[in-house]
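Trainee: Presented below are the structures under discussion, each in the form of structure tokens.
What follows is calculated from the coordinates using simple rules that are stated; it is not laboratory data. Because the structure is predicted, anything quoted here is derived from the model rather than measured. Cβ atoms are built from the backbone, for glycine too; each structure is taken alone.
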Structure 1
Amino acid sequence: MTFWRALRASYSDSIAFIIACPLLALTPVVFELIQHVAEVHIGMYDSIAAAKAVEHHPLRMGMGLLKVAGLTMPAYWVTRFIAFRDPARAGRAEAPAVRLFAGFFAFQMVFAAAQLFAPIHSASGEIVLLVVGMVIGILFAAWGVAASLGNAKVGPLASARIMERQIPWTFAFSLAAMMPLMIPHYLFAGLALMGPKPLLWPVLAVDSLLVGLLAVTLTAANYHASIRAAARAGVTLPPDGEPRVAA
């Protein structure tokens, strides 16, 4: 699959999932709203000075970790929907997929906690942490896809072997998939902070919906990047006998 074809597929698959599974798609939206409630509670949107003062507030950090859980859980549903094209099966707690995904989910949470609570408060350090986080996410992307589909043959080490030669392509692809949604996400954050206060909750509500689309789209992008990398490595991520999406 070419770069642009995979990018188009990531967005079209995301929209298809949201239409087919609207309640599942709302999960990251709800968790984003919960974090916004916590941020408003601690006064984060009162002023720029207030935002800086409470940036690392324990409540915000705790809600941030909870939000990561809300953004990670849909990976199971979105991946299964794209692979099987069956809305009912996408949300089904199916063995061994649930057990395998639980291991992937636990790793994601531990890694997210390490990133959130890392003692780094400089812009350069945060950029390095972001890049390192993206690379690690790329290396384990195939693991997340395989786990969601119930394939125990592709764990973290096998995933890293599949993805390692595709890091530059996947890094660029992930940025291309992310930026059209990340830019307005940051613009909404700025508007919530510096805009008229009557607009605060409408802006935060729209931003939460945007984050929901972002979570689904990034999962779809990970799926297509992983399927592409696995095909080039001669590996199939769906378990034997399951339908496969052409790379």
Structure 2
Amino acid sequence: MNQSLVIAGATYRLLSGVLISTLAVMTLPLLMSLALTVVDQGQKGLFHEVVSLAQSVMKIVYVAALLRIFLLGVPATPRALHFGRVELIFVGYVAAFVVFSYIISSVYFGFVMAPVMMLMLVLGISLSHGIGFIAIMGGYVVVFVYVILRLITLGPTIILGGNTFVDTVAQAWGQSRNNTISIAVGAMMTVGPIAAIGMFGVATITSRIFEHSNLASDLGWVVMNFVALTVATCLSGVVFRYLEKPVKSG
């Protein structure tokens, strides 16, 4: 529990210490994402996919800039935003994670949950809520949360690394060994309150001020995504620094 408090406390201190400079760095990618969201309203097909890809690239640029600011002391200005070799490497890791997610979901739902779902149908248990929903999604969520927590230092490792894909993943995975529970609790203490406040804010603004406007809701979630990215990035940097010395000394 003490380790979790250290992680959460350090993350909040980092967030408060870089709040103003982070807003400056966030401005450009956030405005571009908001503009793309407006343009993308009601669009489907290839255009929608292109917009989604552009927004993903901007988020990667933003995260890489924050990590350089926190870990390398790069000046916290919009000049930290650029798309180069590091950002391209990030894109590769994201693509690998998408493929991994597809494989895991296929294996999980095809070979693990299919028999369970059939049994529930035979027993007449509803699959849309309650026990059925928990049984279908519970294990799936647990697997992904566990993997994300074990690889939480992947971003900082990429920024400070230069190793091969396998070595970078192995280093991030090894750093979190025997620390998963502390990281998980620290993450919940950090992300939970901010996410709750953010979701309440988005719901309140879009329902009361804009009268359920779809565009207002989408724009609100874009802002919330950047807030979540900021918190997650700070958390990853804090955990990396927290685990770095034990790993080096071991």
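Trainee: Just checking, which of 1, 2 has the largest value of FRET efficiency 1/(1 + (r/R0)^6) of positions 148 and 196 (r between Cβ atoms, R0 = 35 Å, to 0.05)?
Mentor: Answer by largest value of FRET efficiency 1/(1 + (r/R0)^6) of positions 148 and 196 (r between Cβ atoms, R0 = 35 Å, to 0.05): 2.
Trainee: I would also like to ask the following. Between 1, 2, which one scores greatest on mean count of other Cβ atoms within 10 Å over residues 108-115? Intermediate values should be presented prior to the final figure.
Mentor: On the way: 1: 15.1; 2: 12.4.
Going through 1, 2 one by one, mean count of other Cβ atoms within 10 Å over residues 108-115 peaks for structure 1.
Trainee: From 1, 2, which structure was helix-only ellipticity at 222 nm (-39500 (n - 2.57) for each DSSP H run of 4 or more, over all residues; to 500) = -27500 calculated on?
Mentor: 2
Trainee: Just checking, which of 1, 2 has the largest value of Kirkwood radius over Cα pairs in Å?
Mentor: Once Kirkwood radius over Cα pairs in Å is tallied for 1, 2, the winner is 2.
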